[in-house]
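K.L.:
The next part holds the structures, each set out as structure tokens.
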Structure P
Amino acid sequence: MAKAIKLADQVIYSLQQDISLGKYKPGELIPPEPVLMEQFGVGRSTIREAIKTLSNAGILKVQQGAGTFVCEPRTSAEPLDQRLRRAAMQEVNHVRQLLEVEIVQLAVQHRRQEDLDTLQSLLEERWQAITADNYDACADADIRFHKAVATASHNSVLADLYQTFTSVIMDGFRQREKPHVSQFQQTHDLHVQLAAAIAQQQSDKAIQTVKAILENNF
């Protein structure tokens, strides 16, 4: 019995992830039971238990003879990353600034040596990507640098919240009209200054620097 519940939970989690990431959109049908059984390698009873749980949660709706549909998200239940993708980039950047200012203040207070080492390593990766003229590597190193700053805050809620923002930030990088590594190069010194301000526990300098970085959206 415990094994069946565990399998159902795995199916529930996977379906929730697919819905959150937009694989199955509101109003669309999810695959029928036989397809889900084959996809997850489980029996019919496990699939039905998972669908029943998601239906009770208002995520899915079963219509006899038609299939199982994804429900329109309720405001309170909509995943944050999905909500962020619906928002204007200007709104996202405004909230990101509020979040990052709080993060750097905490990072200045609570950073540890291993955090500083990670920031320096990521700065080197960022610069190597710039000199290699590799835009995707620049974007990846930039995101990981800011995530490392969030980790250095040693506030798990803030770090998790920032993690949700990173996928939207990466989307913003990809959607730029003329993406070029020079956009990252222009703010590299600011990133170096931010790491130094955190290391030296200079709160005002760190806040000023992160705001300057965000004005360029990098």
Structure Q
Amino acid sequence: MPNSQNAQLGPNTVHVWRFPLIAARQEMTALGRWLGEVECAALDRLLTSQQRDKRVVAWGRLRYILSRYLLCSPVEIGIEREPSGCPKIVRPENSGLHFSLAHSGSLGLVGVSTSALGVDIERMRTLPEFVRLARRFFVQNEIEAVTRVPKAEQARAFFRLWVHKEAYLKSVGSGVPAGLSQCEIALHSDGPQLVRSEFEHQLLLEIPVTKGYIAALAMSPQVTDVSVFDL
């Protein structure tokens, strides 16, 4: 954790945590004991033990991270889902803490702030239908951003747009995939930029992660400091 076991957020600050989705069986058992009703109910809907194990690690480490800011045990944290599906902290009451969780492949990502935010991460992979997916979910300028680059670069362009759009939609509490066409993102040389949206404006930032992955953060325009940590 930053500086000490207990973490503190300054004003207009975002902390982003990167962590592996791998844990020894003993640790996984301990992480599983921290999960609440929302997480356990979701585990029952997963088809494979590998999927369940990764979710246990992701949610357990999320609770550990949040506990350092909330100064309580991970099991004492109450998490519920809003109608949009976005999770929120309901216990301790009035904590003022916002968070976002994402995971893909063998990596997890958690963002924490005192204002609304969203994170997303995707493992780069070959999707034979990604141009079709772009045409289905993206707006025209984004489709062109994917299709006009050389074929060897199209997958990266697609996933860069996807993670930034999903992070943004998480930050404004909109559902995916319904909201994907309700915002437009441009991939400039100095980073992604939100150019149109039916929701409020947010800043976008690409988060450095392991080769083969792409990660994004969407946050309030008032944020002036972003720190990235490894768990």
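K.L.:
Here P(r) over Cα pairs in 10 Å bins from 0, in percent, for residues 107-154 alone has been calculated and equals 20, 38, 28, 13, 0, so which of P, Q was it run on?
P.N.:
Q
K.L.:
One of P, Q was used to calculate Kirkwood radius over Cα pairs in Å, giving 18.3; which?
P.N.:
Q
K.L.:
Further question on the same structure: Given a value of -23000 for helix-only ellipticity at 222 nm (-39500 (n - 2.57) for each DSSP H run of 4 or more, over all residues; to 500), calculated from one of P, Q, which structure does it belong to?
P.N.:
For helix-only ellipticity at 222 nm (-39500 (n - 2.57) for each DSSP H run of 4 or more, over all residues; to 500), the value -23000 is produced by structure P.
K.L.:
Comparing structures P, Q by relative contact order in percent (Cα under 8 Å, 6 or more apart), which one has the largest value? Walk me through the numbers on the way to the answer.
P.N.:
Working: P: 19; Q: 23.
Once relative contact order in percent (Cα under 8 Å, 6 or more apart) is tallied for P, Q, the winner is Q.
K.L.:
Among P, Q, considering only distance in nm of label points 7 Å out along Cα→Cβ at positions 43 and 195, which has the greatest calculated value?
P.N.:
Across P, Q, distance in nm of label points 7 Å out along Cα→Cβ at positions 43 and 195 peaks for P.
Laboratory data are not the source of any read-out in this text; all were calculated from the coordinates shown. Just so it is clear, the structure is predicted and the values come from calculations on it, not from any experiment. Cβ atoms are built from the backbone, for glycine too; each structure is taken alone.
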